[in-house]
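In what follows, structures are represented as structure tokens.
Throughout, read-outs are computed from the coordinates displayed, never taken from laboratory work. Since the structure is predicted, the reported quantities are computational estimates derived from the model, not experimental observations. Cβ atoms are built from the backbone, for glycine too; each structure is taken alone.
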Structure 1
Amino acid sequence: MRYGIISDVHSNLVALEVVLDELGEAAVDRYLCLGDVVGYGARPNQCCDLIRELDCVCIRGNHDEAAVFPGKEEWFTPPARYCIEWTRDQLTAVNRQFLKSLRPSALVENKIELCHGSLPDPDYYTTTPQDASLTLSLMKTSLCFFGHTHYAEWFAWNGSSELPSEHPHALGGACKLEEGVRYLINPGAVGQPRDGVELASYAIYDEEAATVTIHRTAYDIAKTSEQMAAAGLPEPMYARLWLGV
């Protein structure tokens, strides 16, 4: 079984289409989405439509939640709050219900765990080994995928050390899964990378080969920026796309 892992699409349809094309060419068997389908970008409905058509396992991100449950946006920066309020007005009834139906975490086939920020707290930013240990200690399996930070990286813990090891992979890379080791892996962001690389990010988990490979791929940032500008969304939200921050 080969899984396509995506996260933090953030209504960036141009990036999502490129990533899904590549995953299709890679002949993955199943898709997993780690949340934040919407927010920031100008194509929330089209992105929701594509995710629903994949029939994938999708969990809820904080922007997905804020789009359909008012109040959470009060914790956002002013530009992000503007974007989510705009998104809320754009969503169709079908996609609003889709986002409402998403759970904060999932266990896939009793072997893969999914969360947005962390297992104990979906809004938590897991950026350090100390942060990662909070989820690694609660895992029921040896493999968990997470998002939220928009960083492509993984943490590995063999149980004997106090803290897990951290492995940033902003340019992509392959992780060989070893017996007796727990892995917490972030595929990076499809729609708004923040690890200093502007390329869209995703991962493929090859169960038979016991590997998780992070891929980075170019997309038409100018087109995404034009769509966001035409929608009247704040310039900082699309200016940052060129820098990967």
Structure 2
Amino acid sequence: MRPVSIIPVTGLPEVRAGDDLAALILEAGAGIEPGDVAVVAQKVVSKAEGRRFALADITPSAEAERLAGECAKDPRLVELVLRESSEIVRCKPGVLIARHRLGFVVANAAIDQSNVPGADHALLLPVDPDASAQRLAARFSAVAGGPVAVVINDSFGRPFREGTCGVAIGCAGLESLVDLRGGLDREGRVLQASVVAHADEIAAAGSLVMGQAAESVPVAILRGLSLGSQAKPASALVRPREFDLFR
């Protein structure tokens, strides 16, 4: 096993809609090398892709008004949740859990207002985080002169666990899932169910130096990992609804 380094990238300006995010990251002195994995915060990807919305421009539907009354949230925010979701999973005072259109089951459809400039603005997930990761990976690989992978991370809560944790919502250039089934453990037993959420582990590792609040570190470089031989997008991490074991 090689040691793995986690390198924070600082000095990025406030990202705005239309910015060339790859160029901003490279100009900040990321020093990306072949074989690196760049972990990029969802927030800066969404900002660059124009996913910031003013709540003043949102007209809540009757359903949004009804749900807002149940969960005690801004009806305009609830309307955005409905637009981004395929299903409302849970609604009670202070809690609104939704199945995002991308398949993630997450609070408020992963819509966030922290570290979003402007009063009463909200930030939505990228339209296609895997495609966003692919575009960044292509730019970084061209500059580095060799393959560079990208993981777009966000902070999600988890069933039956307190607190949030970094997870991969977009991935390019590496195996998001590593299937160990059929291999052997140290005792020679055949592994029956071991499938590792590799991209999620990378996302969480990046979060260690990126932080969750006012750290202003939207990118981390992980160096020393194996990229694997078969790239799989982050969408492969989403469990199909028919295999939902908890409902």
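Name the one structure among 1, 2 that FRET efficiency 1/(1 + (r/R0)^6) of positions 35 and 75 (r between Cβ atoms, R0 = 35 Å, to 0.05) of 0.15 was derived from. It traces back to 2. Determine which structure produced the value 14.6 for mean count of other Cβ atoms within 10 Å over residues 3-10, calculated from the coordinates; the candidates are 1, 2. Source structure: 2. Looking at mean projected area of the Cα convex hull in nm² for structures 1, 2, the greatest value goes to 2. Match the computed value -0.30, -1.07 of log10 I(q)/I(0) by the Debye sum over Cα atoms at q = 0.11, 0.24 Å⁻¹, for residues 67-138 alone to one of the structures 1, 2, and report its label. Structure of origin is 2.
Hey, mean count of other Cβ atoms within 10 Å over residues 11-18 derived from one of 1, 2 reads 13.2; which structure? Comparing all candidates, it corresponds to 2. Looking at relative contact order in percent (Cα under 8 Å, 6 or more apart) over structures 1, 2, structure 2 comes out largest.
Tell me which structure, out of 1, 2, gives 14.8, 41 once Rg and Dmax of the Cα atoms in Å, for residues 27-146 alone is calculated. This value belongs to structure 1. Distance in nm of label points 7 Å out along Cα→Cβ at positions 179 and 219 was computed and gave 3.4; which structure, 1, 2, did it come from? Derived from the structure labelled 2.
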